[in-house]
Structure 1
Amino acid sequence: MDITAVAKATGLPASTLRFYEEKGLIRSTGRLGLRRLFSANVIERLALISLGRSAGFSLDEIGAMITPEGPDINRTLLLAKADELDRKIKELTSMRDGLRHAAVCNAPNHFECPKFLRLLRVAGKNRFRQPNKLKENKFK
């Protein structure tokens, strides 16, 4: 398959395919004029990369799990990512529930609503970093 056919089949721009090739995630098998050629299994490899990206893996993490012979999946890393996704799902579910409540809350001001205030604390906890204790001690 030439790069245009791969791009059409996957919906990825040719520039992304070239970038993935530079990173070692995929390999072309040759050229037809100026166009890179890929084997048919590049579609599966690109689907694996897409799955990894959707799950939150970095390209470097994905690259470490893809060998020329095929995937060499780090199961420990998969479990850690699944745990991370569970935490994110719990956080997003809580946020969704809080937003739904805030939309129908009878409090005259959202800052008077305990449930909305809990939502703000959760959002703040996840967005604002706590000061590094080492840095604090440095200035004492």
Structure 2
Amino acid sequence: MNIRNRRAAPGPGATRPTVTVCRGCCCGTPKVPGLDHTAQLRELRQALDATATVRVVDCLDACERANVIVVQPSAEGRGNGGRPVWLGLVNDPDATADIATWVKGGGPGVTDPPDILDLYAFQPSRRVRAELHDD
């Protein structure tokens, strides 16, 4: 992750959830075939326009799990104990829709994610989490 992306990371007081979409080295490229990456990002932005901040970063350094999306809690969610949820292998339009529905409902710390998202959740290394500036 470069310095520009680090500065763009929301602080712990973000009033609404933040959905960070990796679009660097492996995520969002032909290395992940069969997914319209542009449509995935467009669908997230349209679905979450008034609900969450959707941002794109160059690389979250979890390339073996491309496409990676991180859902960071709102201030309310963080106050309720919510923490960022890392989702990998998000290469299915249904998963994208499930993420959008969960975030519209409040996201981490406010609403439990749909059970199906457990299949996508993973824990990155501390170093990688620190680069997102929200651990």
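The figures follow:
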quantity	calculated
Cα extents along the principal axes in Å derived as 68, 46, 28 - corresponding label from 1, 2	1
Test item: helix-only ellipticity at 222 nm (-39500 (n - 2.57) for each DSSP H run of 4 or more, over all residues; to 500) calculated as -8000, pick one of 1, 2	2
Which of 1, 2 yields 0.85 [FRET efficiency 1/(1 + (r/R0)^6) of positions 18 and 122 (r between Cβ atoms, R0 = 25 Å, to 0.05), calculated]	2
Structure with the greatest value (metric FRET efficiency 1/(1 + (r/R0)^6) of positions 34 and 82 (r between Cβ atoms, R0 = 41 Å, to 0.05), set 1, 2)	2
Mean count of other Cβ atoms within 10 Å over residues 66-73 - structure with the largest value, from 1, 2	2
Comparison of 1, 2 - label where relative contact order in percent (Cα under 8 Å, 6 or more apart) is highest	2
Comparison of 1, 2 by distance in nm of label points 7 Å out along Cα→Cβ at positions 50 and 74 - largest value held by	1
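No value in this document is a laboratory result; all are computed from the given coordinates. All figures in this text were calculated on a predicted structure; none of them were measured in a lab. Cβ atoms are built from the backbone, for glycine too; each structure is taken alone.
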